[in-house]
Every structure is written in C-alpha cells, then in structure tokens.
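The following blocks contain the structures, represented as structure tokens.
Nothing in this text is a laboratory measurement; each read-out follows from the coordinates by a stated rule. Note that the coordinates shown come from a computational prediction; the quantities given were computed from them, not determined experimentally. Cβ atoms are built from the backbone, for glycine too; each structure is taken alone.
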Structure P
Amino acid sequence: MGTHTFGPEYGFATRAVHTGNDIDQDSGAIKRPITMANSYALPYDPSAMNWSASEENIYTRNGGANQRYLQEKLAVLEGGEDCVVLASGVAALSGLFFALLKQGDHVVFSSVTYIAAYRLLNELFNNKFGVETTLVDTTDPRNVEAAIRPNTRLIHIETPGNPTLMVSDIRAIADIAHRNGALLSVDNTFASPFNQRPIELGADFSVESLTKYINGHGDAMGGAIVGKTEYLDQIRAQSQVNLGATISPFNAWLIMRGSVTLPLRMRQHNENALTVARWLERQPGVSFVAYPGLESDPGHAVAKTQMAPGFGGVLSFGLRADHDTHNAFVSHLKVITSAVSLGHDESLIVFLGEDDERQYLFPERFHNGFFRFSVGIEDAEDIIADLRQALEAVGLAEPGKD
C-alpha cells in the first residue's frame, strides 16, 4: 500500500479499498486514524499565513485530515480532478450554487429533483439573490436547449430523479451546456459512482449525498462535489471556509470506512431492486412501478447507455388503493422500515401523499400517492415475501398467489 496512488488504471473495487488510505506514520496502523482536532500546529512564523487557506491543515473548518483522505478517494471513484466534501448532501448543493452563481445569472434545472434542490433554485436563490431559474423536464434534451438564455450560467440535473426515477441524458445535456457557455452539474446520489460517473460523460460537476450509498450504513452525513480544481478552489474558499458547512472528522472517517464496501453493496442493491421491481410489476394490486432497470420504463433506453453495471437500489410504485390503504400497507411491513433516506443496508420505504408541493411536476401516474422504496441488501426473497404479506393484509393480493 504505502504511498502508492491508486488511479484509473486500477479497477473500481481496488480503488474503493485503497485510495485515500495509507500507513499511519506514528503507530504503523494500516488504516487512517480519526484525527479529532480543531487546530493544527503552526510554523515558526505564522504571521504571513492566509488564515482562510484550505490547502494545508490550520483549522478544521478550513479542512481536516480525514476530510482530505475522503476527498482523494471520491475524486478517483468519480473520475474527477478534485473533490470537496461538506457536511451533508444539501451543503454540497448549496455550496456549489453559492460559489458559482451571482445576481443576474440564469439556471436551468430538472423539474424532478430532491426537495432541497427544488427550494434552493425555485425559491431561495431567485428570491434572495436575484438568480433567474427555469424548471424544465430534462428527460428531453430539447427542453433544455429551448430554455437556454444568454445569461445561462448553470444547468443542474438529477438522474435518476428523486422521487420519480426520471432519467436525463447526461452526455446530450453536457453538449448543450458547453455549446452555450454554461456548466453542467449532476446530482448522482441515486446512481452512485459505481453505476454512473457523470464527469466521464461530460458533466462539469458530480454531486453526491454521501449520507446515502457511499456511506451505506445510515450512521453518518456528508456531501461531495467533484470537478475541476479551478472551480473547487472557489467552493472551498466561499462555501466551506466562509459558510462553514464543514464535515466532522468522525463523519468523514465513517464514510471513508463505508465507502470500501460500496462495490459489493451496490451489486446487491442493483440485483435486489431489479428483482423486486419485476415482481411488483406483475402484481394486480400495484398501479405502476418506476425503475430505469425495467424494459417498460420510459428512461430505460437512456439509462442503459449511461448506467453500468446496474440501475441503483431505488424504485417508486403505487397501489390501486386509496390514501388510507397505502398507509395500512406500510403498517403491515416487517422487514422493510418506514423511514426517510435511502442507500442504507436495510430497506426503507416512505409514502408520498397526494399533496406534495412538487406534484404538479410529476407524471400523472404519481398523482394519487405513491411509495419511494430504497431496496436494501437483505435477501430478495425476504423483501418480496414482506411485500406480499402486506399486500394480502390490505386485500390487494390473494394468499398464496404470486
């Protein structure tokens, strides 16, 4: 191991294990220790130092040792030049927007995104800072092209989109952005860098909620922005040092530990989600299933070109039932837990009712309430059996029939 750099010439699993790790010089331990320090020793004459610098250890708000190890790993896994890790996925999104955008700039963004991205771009940045924003259905690149203005600075897409799993063509939208002098950022959380690497497809930034698949254990929060150093230096100076959304050393260490098994976990998430989605699609009591791994899904053709080796562990589905029956169904689940978040080892489900503030942006089949289902790494047979018995309990399946 030593100080060897594990770059793209190595396979993804090898990079996940080794990048960012090294032998601790004090103890000889073959794993990086947690450095729970706020401050670091200064040189003999610190008077000429830049107290907001982040390229060396000064003060943990400016960046710490564990954060740097994790940044090294994520840049390599995403196929990018550099990385900034912050306290949460939302800190990464807001940090990216804050550093890049100024009054009078225009942003085109996906009509289906995580709720915080929707609020940041649809409400906060335009109302507070005078940034113009346009929502478009980015599953059709022609909509993106039509929304471009002379002052368009950024296109932000999420693919697959949360919570409808809509798929946007990263390469096509990157071409549109760059032809028009704009930058492209992609929220890659639902796919993870194991399945999809936006920068290799032409995006300028890949944004991850590390809280989800990369950590994978539901016990730490973090967010990452991967891209070119020239932009990430701006994000460090403006959004990390001066806004202070710095990840804690302990969370950085936990996510570093979790990331080692990302390839193994994602293979299981991918396999389980596809198996469960195909089973749900056959059930008479299920009104629809949204999952890009299904041949019937409208995003399947594009997903096949940019997601490999799988389609992620999140799907959405609805029941042929009223509001109360959806909730009753969840109350009968035993293996699957009713909770927000995704990408954990355990299966998580959340019921999204008929009055979500973004519902007007969703396809019609989502308008009667639906579930976002993060399929875990349990045995697929047990997940399906749990779904089956819950459907039976609310009268949407006959006992003994599959």
Structure Q
Amino acid sequence: MTERVGFVTMGIAESSDVEIPALGVGMLGYAFMGKAHSNAFIKMPYIFWPPPARPRLVAIAGRDQKAVGEAARRFGYARTYRRWQDLVADPDVQVFDNGAPNDLHAAPCIAAAQAGKHIICEKPLARDAAEAKSMLDAVEKANVKHSCAFNYRFVPAIRLARDLIEAGKLGRIFHFRATYLQEWITDPEFPVVWRLKRNRAGSGALGDLGAHIIDLARYLIGEPREVNALTRTFISTRPSASRPGTRERVDVDDAFISMFDFANGAVGTLEASRFARGRKNANRFEINGEKGSIAFNLERLNELEVYLPDEHGTREATGFTNVLVSESYHPFWGVWWPHGHVIGWEHLFVHEIHHFFDAIVNDRAVAPHGATFVDGYRAAVICDAILASAKGRGTPVKVTY
C-alpha cells in the first residue's frame, strides 16, 4: 500500500511524485514499552517528513482482553488478539514489535521471523545467551530486518560522542566508566513483579539496566575480552502479588558491579542498581582518552560534557564545556525544533523507528548505529559472563561470542 503526497507552498497545493508506502505493525505488549513504541509509530511520519513508510497500526496483543482493548482504543490499533500466535499469523502485519516481558521474547520473535516479519524486540533480547542465539539464528535464516531496542544509541548527545570518538578527537581511549542507577524497589514491601523472577526476567538490575550500559560500552569503546563482577540481592523475599499475606523469594540481582578489559586496551567499570535512593533514571558514563574526555547523564539528555584542551580554552581557563546538543547540525536535529528547544526521552524511539523503517524500505543495514539481534546476543553473552564471574566471587571470565 502506498499513498501519493502533495506539498503546500504559500497556501497553494502542489502535486508531488513522492509515494509513501505503508508498513503494517503488530505490537505484542501494551504497557510501558507498548506505550513508548506506539507513541513513536504515531509521531514518526510527521516528524520525519516524508517518512520512509507510514506505520499502519494493524493489531495489538496481550493476555488481558480488557487492558489490550483499551490500549487499542488509546493508540489506534485496528484489532486485538489475546494470543501472540494470532498476531504473528496476521497477514497484514509486516513489522512485529515485541514489547512483552523477557520470557516472551524468544518464541514469538522466532515465529515472526519464520513468518517473514521484520522484528523489533525490546532489550534485553533474551534471558540468556543461548536463548538470544536461537533468536539471532532465526532472523538470519529468514533474512528479515531485525532490531534490538537499545534506544540510547539514538540520543543526539550519545551519537555526537561516538562521532567525536570516531573522528579521533579523544585519541586513544583509556577509560570507560558507566553507572545506571534507579531507586524503585528500595521499599522491602514492594511486591514481587516479573522483573524480580529469574524464570521470567533472566536477571535483575543486570539485564534491566546493565544491558543498556553494556551496549553503550560496545557501541562507543569496542568489545570486552574479559570481565569480572560481583552481584548482590539486598532483599531476598517480598510480598506476593498473587497470594496475599505470603512472601516470595527474589532470585535475581538487585545490583551488580563489573570491571571490563577491552580488546583495544581500555579499561572499564560498569555498575547498575535499583537501590540508589534519589536516583530516578541516572544512566551516566564518562570516557577518558589521551586528548580529552566526554561525559553524559541521561537525566540531562540534551547535554554532553566535553573536555578537549587542545581545541578549546587556554592554559589559564580550561575545563569541561557543557554542550547543549540541539543545533541543527547535531545528530537527528534537522527534523526537530529551533536550537535550544530540547527533546525528551520519548523522542529517542521516534529516531529508532525511523531508522528501522528506512532500513526496511530502502534495504539499508540496521547496524552499526542501530542495534541488531547480533548486538542483543553479544550483550547477553556479556551478561552471562558477569553472572558467571559473580558466582565465582569475582573470578575473571573471558567473553567469547
């Protein structure tokens, strides 16, 4: 399906030969990520104009019929399913978007690949590396486009950081240190949810938050060759959500700390916790090189701290410059607002969806700037290595893909 569009100049409609195809979208999940992705599908066509394709919201699936029906009305999906199998089988669905809990990543994505659908899957790609490898094998065999939704690759300031590194502005990289800190389960009476159960989530803070900074480490610095780590579960039992008056065991990590030995000689430290009181969504990193340093904090998403003493400042007055990444020549900014009119977290998904649709329609590679199932698999391998090291009380573990 395509549509022909025209343009209006000084109030006069002009004809155009621009044709916009439509891609049918099927969404699994209607909560946090279902909302974030649906918002992006709706916004992308009028922000990136003309878009590579217009998303057509075909169907949304979830176990709770009342909730999924309300989500369909809210976001504009044409129909609903309670079974993901029916969503995958829908012939009008060309792009399968998996925003379900981690234990529902592998089987639906593998089935979607076998049905010839292009696939976006939320992170972490899977509960462990073996499961992620089965998903990677399926999409490669089916020759469909695939994306693991590491959306922070689409922060303008992070893309600028990568551009500076690739241009050699920092020179040889010495250090990468990253933390991802939240506070949402510090209350010991917070009930057990799926993110706190290993059979559903795979891991705790490691997969939920750590996967993001592991991906950024790979995207910005390169591959680690060895890791060692410690994990900790601070509250071992919590109230059951399904059996009032009882408690369930928490069998995932509440926090992890890891050291990375990168193949290019850099060293790194990565830490994530859901027990950092006062930290809401503090995804922060700093990179130090022989010529300078850069630092980023997701809670100040539009800013990048840059220290390049050979290019800026004088001997008497030198230090980090706080760069507002909102100029028209900065990554992604050509489609947004005048400089200084900042964007937010939701807009990263708009960039991500546009990138993926462009890859589908124009047969471009999703990598290196978009994360693929290769990246999702490699992040899972590193997560497994971190857990293995922690089980061995910090014993170094080599990373082998």
Structure R
Amino acid sequence: MSNTENLSFLTRAIHTGNGIDSETGVIQRPIVLGNSYQLPYDPTDVNWSSTGGNLYTRNGGANQRYLEEKIASLEGGEDAVVLASGVAALSGLFFALLKTGDHVVFSSVTYIASYRLLNELFNNKFGIETTIVDTSDIKNVEAAIKPNTKLIHIETPGNPTLSISDIAAIAEIAHKNNALLSVDNTFASPFNQRPIELGADFSIESLTKYINGHGDAMGGSITGKKEYLNIVRAQSQVNLGGTISPFNAWLIARGAVTLPLRMKQHNENGLKIAQWLKEQPEVSFVAYPGLEDSPNHEIAKKQMSGFGGVLSFGLKADHDTHNQFVSHLKLITSAVSLGHDESLIVFLGEDDERQYLYPEQFHNGFFRLALGIEDTQDLINDLKQAFDKIRK
C-alpha cells in the first residue's frame, strides 16, 4: 500500500509494505523464494551488480523490498536497507561508510559485535581509528572528536547496562563537526524511539528482536537517506553478500504487524517488574531507564515513549547462587536474545571482557532479563518462587 505517511504508527505497521498480489489476487504478500528473475530481451546492457530491480536475489528480492518499505515508514526515514542480521546491518554500514584514516567515536556500552567490529576488526584490518567513550555524558563525546572523525555510533538504551545517551544532543555535535551519527535502536524499537526524527543519520535495528517478535527469524535494518543506503546496497549487500533470505523477510514483515500491540505489553512488564525487583531484599541493583532514579531518566523520558522490556539486575549472592536462581525459574527461559513473545534471562558472570566499561555495580555478575508478553503477575510469581527457593 502506498501513501501511508499520514496514517498512525499502528496502521502503518499493518498496511505499509503490504498489498494485493497482481498475479493471484491474494491480499497478503506471498513468499517469493526464487533466486533469479527473468532478464530483458537483450541482457547485454544489464549491470549485474544493480540493486534497482529484480535481477538476482543477492542484489535484492521482492520480500526484502516489501519489508524495507515497512521499516522505513516505521522509523520515519527516507529509505531502509534490510540485511541478513543485525550484525550484517552494523558491519554493512561501517564497511560502506568508512575508509582507512577515518576516526569513529562509539559507545562504551554496546552489543558485543559492535564492540568487536570497532574495537578490533576495523582498526586492526583497515586502519580505522576508534575511540570508546561513555556517550551518556555529552562532554565525553565532545572531547573525543578529532578532525578525521567520520562517524559517531551510539547504542541507547545500551546493552547490557541500559545506559541512555542523548540522541538529539549527540546529533548536533556530530553535524557541527561534519560527522554522521548512527544509533543502534534495537533495545527501544521504533515504537518507543525513532532516532531519525531526533536528528540521527542512521537508525539500526536487529529485526531478529522486537520487530520480528517471535524468536524465529533473523534480519537487520539500516534506515537513513537514500544517498548513503545506495552505497550500502552496492557494497555491503551485493559485494559482501549480506542479503536477507526471502523467507526471513516474509516472517519479519508478518511479525512487524503486531509490533505496536506487543510493545505495549513489553513496556508494561518492563516497568512493573523493575519496580517489583527493587523491593526484593536479595537484589543489589536494578538497571532500567523507566525507573525514576535511573541515570539519565529525564533524557529517556524526553526521547522515548516507552522503556522496553529489557532490564538488568544483580543479587547479593555468590556466583553459584545466581545460577541456582535461574534453575528455579519455570516460565522464564535461560537463553540469549530479546524481544521474543516469551521471557528470557541470561546470567553474565564476573569475567566479561568489557566489564571494565560497566558501572561498578555490574562487576560481581548480573542478569539480563528480556521480558516477553506474558501476563505480568505470572512473571512476578515465577520470580517470587525462585527467590523463595534461594532463601531456603
């Protein structure tokens, strides 16, 4: 469906990127699994690396394009590129934008792949200079800028400490210094936060998480201006081959339809359970941007409409007691990822290689709890019975 820009987020989640199939008349976009498309009568002038039409699925396919239309609309951006995973989106953007001699400032709290890409791979392999700073403090960002700074990359809320960075203020710093700003928006989703509307040049999502919402498909997206995304398509999609499969694109487009409804429950579970955990005597800390005493809570309120379903917390306990606590949970599953319909928890121990970048309260091991869309009280009851067992 076209001309959806004046519709609400809820309605756009349903209708953008969808339409009636011209061949069959089916009212939902079908899965187009073929990897090759019919060539014109005279193919000798075809650019085999072109991403402008249906040629070969590595160059872009029908389901990918339907999903890109939906993501661009939900993010409030000019265009979107959808790739095979969130990490493919991150590495694809960095690969397309950066060259030897460029400088990147990035958040001290990020997804492990972002840390690995910028702290090790891009500087060691390609001679790109990188500086890690706590981007929740604007002064740190300003102090890190150099004449060759090409990109500032932030993650807010940050994984796993839920730190908050001021997108609008950092966008202003970036543009004042002729740099670009990319924001990993995965922990928020475009329902809760839209970085493009706050001045960022790029919003990156792991579509695997909230936007898919069912824990059964992988994908990643970059939203921004066409002039930059055309470079991503040409270099990182076609020539690196990070293309999403038609089936995963179809699954994510289907899951995105219910994103607004699911996020309301994720947000409710996140806030209520963070508040409940703070009252438990065994809990040493709770990190959640929706809590009034959370660092940068006022900035979170300014740029977010909801705070998501992910929180971190620690116990006043030894290493094995943390593992025992998880073993007693019955509804909440010990597994990585987030944004699923079911709640997931992971115990992150005391020897994480990035521990030195986290606030001190995280240094004794902690849980990252990614709340699903179950009934809030059922989740609280599950946590309560696990606390009861470790008390004994």
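When distance in nm of label points 7 Å out along Cα→Cβ at positions 20 and 324 is calculated for each of P, Q, R, the greatest value falls to R. For FRET efficiency 1/(1 + (r/R0)^6) of positions 116 and 276 (r between Cβ atoms, R0 = 30 Å, to 0.05), the highest value in the series P, Q, R is held by structure P.
From which structure (P, Q, R) was distance in nm of label points 7 Å out along Cα→Cβ at positions 44 and 196 calculated, if the value obtained is 5.4? Show your work: numbers first, answer last.
Working: P: 5.4; Q: 3.5; R: 4.1.
The read-out comes from structure P.
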